[in-house]
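Listed next: structures, encoded as structure tokens.
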Structure 1
Amino acid sequence: MSKGNVLTIAMVGTRGVPAAYGGFETAVEEVGKRLAERGHDVVVYTRGSESRDTEYLGMRVVHLPAMPVKQIETLSHTGLSALHLMARRRPDAAFVFNAANSPFLPLLRARGIPTALHMDGLEWRRSKWGPRGKAYYRWAEQFGVRTGDALIADAPGIADYYAHQFQVPTEMIRYGAPILDEVDEGRIDELGLTAKGYHLVVARFEPENHVLEIVDGYRRSTAALPLVVVGSAPYSSEYTQRIQQAAAGDERIRLVGGVYDQALLDALYFHALTYDHGHSVGGTNPSLLRAMGAGAAVIAFDVPFNREVLDGDGWFFTGPDDVASAFEAAEADAAVTRARGERAKDRARAAFRWNDVTDAYENLARRLAAGESVHRVARKARRSRHEW
């Protein structure tokens, strides 16, 4: 329990820290270290880390195993984490990430631990899940709504979804954007690239990320600068083959595979003329924020999430012809394109600040610790018959 203004806060359901994977892990690290700097006792449950240190950036780290099977890796680790939490001194609040982990909220509730569930994007719409996976995620969403003390949405569109589908309020807490003001050109030299002399895609090869449409549209365009595509397909070899076929024979298109060197990735974002963002089912996407914080102008798939994050200041596409036009427009006046990138950085710097994100998590933790909960109004929520 807390002493004075100091809270004990648990963060559960991700790969943990050090962050080396995705948006959830980055949020846990960025928010957790700031909460620790403010004097709070932060414990992060971690799996698969090469480091076995029990403290990181002021946070306590608990290493627990997971079943190495895609379908149950996250669930097995979160289940062990919940049991570990139940057996220890009760924290003042727990942040559980990923709606898929909602089945463990009753365990935390039984221990009297106030819990906020970060819902993430519309996971059941992702192509990597088969019918059973999609059905599970839809069920887990509803179960999380009914059992959490608070629900976290990372974008206005996600908050709107839960208001429409379940008539429940959410806490709208975004991600922060890393701001890059200077990155040496040496790293992109390794790939034969020049500053503001290429277009960039960074995405998993999944249909909802529209990498195929970007590659196809670029090929149809008269763009002169190369298109650098960073990514791979952990679940869809067939979709990867379609992308490779679309790129085949066009020397302008460079499929470089996954890049796990963060310094190289930062350099690629920073020196790109445009960042080409096809993601369509998430909320506030960390890759988009990283590109904005690096000062890249953005060509984005036309969904409300992307328009809102960019405040409408980008090129937007729904198909390959739109993509082709956007590439041509970006190259037609590179000075105007660079200015658009600087505006994107200004928006990232003003609207997506990790200190503001931490303020929101800290405020929510205090309210949860004081007994605030949506459970009384949400525990009988049912999904709307009208699709969103």
Structure 2
Amino acid sequence: MLLQNAMFAAGIATFIQLYPVWKIGAKLPIVMGVSFTFVTILSTIAANFGYPTVIGAVIVGGCFEGVLGLLAKYWKRIITPIVAATVVTAIGFSLFTVGARSFGGGYGDDFGSKENLIIATVTLLTCIGWSIFVKGYMKQLSVLAGLIVGYILSIFMGKVDLSLIFSDGFVSLPRLFPFTPQFNIGAILSVCIIFLVSAAETIGDTTAMVASGLNREITEKEISGSLACDGFGSSISGLFGCAPVTSFSQNVGLIAMTKVVNRFTIATGAAAMLLAGLLPPVGHFFASLPQSVLGGCTIMMFGSIVVSGMQMIASCGFTQRNIVIASLSLAVGIGFTSSTESSIWHIFPSIVQTVFGENVVAVVFVVALILSAILPKNMEVAKLTESVEEEK
């Protein structure tokens, strides 16, 4: 039931991003989906207070981010171009393990098996070959071609169970308020903190999408609308008993690769999610797509996000100040969250560990924001003056 509701809520949020309601929505080709960013904190809340408290926290936290988005003009200036560029680069790095995990087959016992690697490799080669040899607008369908070839190959290799597609009937309406929300101030505050992290990711995703797909800088109105939809869309998801929704970084890589930014085209995907929420066979069909097929298609996309971030950093200029902000924030963010032996955050409170322990984007965003605020704007001038004095 929750899987069905989640797809339905994601479809609604995506439509709002594409075709705004009042000031809610960015009018950009952004795809929304239930976010894994909140999994750890929501699991903790559910274990201590019950699932209805999770829903209450999601509804209130979503409204908090939504209002924050509507007021973006009052705080947007603190998100400088070099901060946004560094966050976009961090998003690409954070997705590398996702792509590699999917390439090997996901989280099943057969991860890294010969069959999964063959399927993923054939899918990837299909995408590359299609983009090289096919001409005209058909070249933009390389990812779809890879998905189709990979899915057919998976069927022949016994990786797809077609019997599950019609296992839950043909039509089923989503349920509103499947759980009665309960409100706990501690749970709400914890979730609001994670919503700030989600807001940082949304700013990075939206900025990267505009830079790579539309070849321009993002506007204040677009940031405000995307954050407002991120927040209020999460509240709508909470009404259906689901976790918050947020912009999906995978879509940024897809747009960077295909350059398809037409909103109606993206809306067909939103319609598919709505159908998946209304028609169980549609949802089961998408769910039957093996992870190795997705990995074959996405592993190159995620690399393109890093390249987009590098291009954004280059457009900011390689000044001494920008180099310090980008290099230190990426080093701290990736380094402090990649330690497998023991967490460097273990001496901090549990809420800090939850927010920053494994979230590369959150750490990079905070470090870049602090450095951007405290480093002098005239670092280069001061250094040049010091050099001149030494010469004298």
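Between structures 1, 2, where is FRET efficiency 1/(1 + (r/R0)^6) of positions 88 and 336 (r between Cβ atoms, R0 = 25 Å, to 0.05) highest?
Looking at the calculated values, the largest one is 2.
For structures 1, 2, calculate distance in nm of label points 7 Å out along Cα→Cβ at positions 32 and 56 and state which one comes out highest.
2
On distance in nm of label points 7 Å out along Cα→Cβ at positions 64 and 296, which of the structures labelled 1, 2 is highest?
Once distance in nm of label points 7 Å out along Cα→Cβ at positions 64 and 296 is worked out for each structure, 2 has the highest.
Given a computed value of 3.8 for distance in nm of label points 7 Å out along Cα→Cβ at positions 80 and 280, which structure among 1, 2 does it belong to?
Source structure for this number: 1.
Given 172 as the derived value for volume of the Cα convex hull per residue in Å³, which of the supplied structures 1, 2 does it correspond to?
Structure of origin is 2.
Which of 1, 2 yields 2.5 for distance in nm of label points 7 Å out along Cα→Cβ at positions 24 and 168, as computed?
This figure was derived from 2.
Could you figure out which one of 1, 2 the value 1.3 for distance in nm of label points 7 Å out along Cα→Cβ at positions 328 and 344 was computed from?
2
Of the structures labelled 1, 2, one was used to calculate relative contact order in percent (Cα under 8 Å, 6 or more apart), giving 17. Name it.
1
Consider the structures 1, 2: one of them gives 0.25 for FRET efficiency 1/(1 + (r/R0)^6) of positions 256 and 312 (r between Cβ atoms, R0 = 25 Å, to 0.05) as calculated from the coordinates. Say which.
Structure of origin is 1.
Kindly point out which one of 1, 2 the value -22500 was derived from, the read-out being helix-only ellipticity at 222 nm (-39500 (n - 2.57) for each DSSP H run of 4 or more, over all residues; to 500).
Going label by label, the one that fits is 2.
In terms of distance in nm of label points 7 Å out along Cα→Cβ at positions 120 and 136, which of structures 1, 2 is highest?
2
Where a number appears in this text, it was derived from the coordinates with a stated rule and is not lab data. Because the structure is predicted, anything quoted here is derived from the model rather than measured. Cβ atoms are built from the backbone, for glycine too; each structure is taken alone.
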